[in-house]
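Structures are listed in the sections that come next.
Just so it is clear, none of the values below were taken in a lab; they were calculated from the coordinates. Keep in mind that what you see is a predicted model, and the values were worked out from it rather than measured. Cβ atoms are built from the backbone, for glycine too; each structure is taken alone.
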Structure I
Amino acid sequence: MSLYFPTNADSAHHAIFAGVNITTCVCEKMMLSYVELEPHSVVAEHSHPHEQVGILLEGKAIFTIGGEEKLLTKGDMWRIPGNVKHRVVALEDPVKALDVFTPIREDYR
């Protein structure tokens with residue numbers, strides 16, 4: 001295992017909701033999460049103390065953050081302060097996204 005170039009096998013993999021899978025890479029103080037959502041899958045409303053920023057790489061999804069709803073497409077970004085409720089609904093195509101968390105989410109390590 002390389003200290004600087006983790007492979008897919010070196011990374012953690014989690015199914016966090018039905019049809020929602022993540023692969024994570026961690027450093028000392030932040031975490032990168034590659035997210036794949038199947039069509040029509042849902043990240044149920046939740047919150048966590050971690051700050052989160054992300055970018056949509058592929059597909060379309062409806063994001064609800066702090067009660068504000070928006071349709072996001074490729075290249076759109078989001079920011080979620082700690083403890084703010086949020087939800088994601090994938091539309092008719094698969095969705096791929098990157099999220100960065102700080103501090104590290106130990107439940108996704």
Structure II
Amino acid sequence: MSFLKRLYYFLFGTTIGVIILMFVLDKKESTFNYGLDKRVLNDIYKKEWVFLSKNDSIIQDKKMFFKTFDVNFSQSNVELDSCKIYIIEKELNYKKVTFQVENCKKTASFKRIR
């Protein structure tokens with residue numbers, strides 16, 4: 001069997017496998033959080049959310065939060081032992097929306113900065 005034929009079989013099998021894997025993982029709603037940014041957001045996502053004022057609840061949907069916000073590590077204080085403080089940002093209608101999130105063991109407290 002020639003190299004080209006083996007390459008075609010390999011690419012065909014890989015394509016079929018990837019398509020099946022995409023359907024299986026889509027139904028399980030699996031996430032692959034390899035980046036530090038997404039790991040922090042996923043940790044906040046799993047906890048009980050507390051908004052310190054009623055105006056802060058811009059975040060209506062938790063899934064939207066996970067997909068659209070970014071963590072600004074240069075302004076965050078991750079050196080704390082008890083509750084780490086993260087600055088999360090998003091551009092919304094050409095304005096930057098910024099929250100200070102106090103990430104404790106069971107809760108995440110949101111305070112809107114801008």
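Overview of results
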{"quantity": "Structure (I, II) behind the derived value -12500 of helix-only ellipticity at 222 nm (-39500 (n - 2.57) for each DSSP H run of 4 or more, over all residues; to 500)", "calculated": "II"}
{"quantity": "When distance in nm of label points 7 Å out along Cα→Cβ at positions 8 and 96 is computed for each of I, II, the largest belongs to", "calculated": "II"}
{"quantity": "Structure responsible for 21, with relative contact order in percent (Cα under 8 Å, 6 or more apart) calculated and labels I, II on offer", "calculated": "II"}
{"quantity": "Structures I, II, by Rg/Rh (Cα atoms, Kirkwood Rh): label with the highest value", "calculated": "II"}
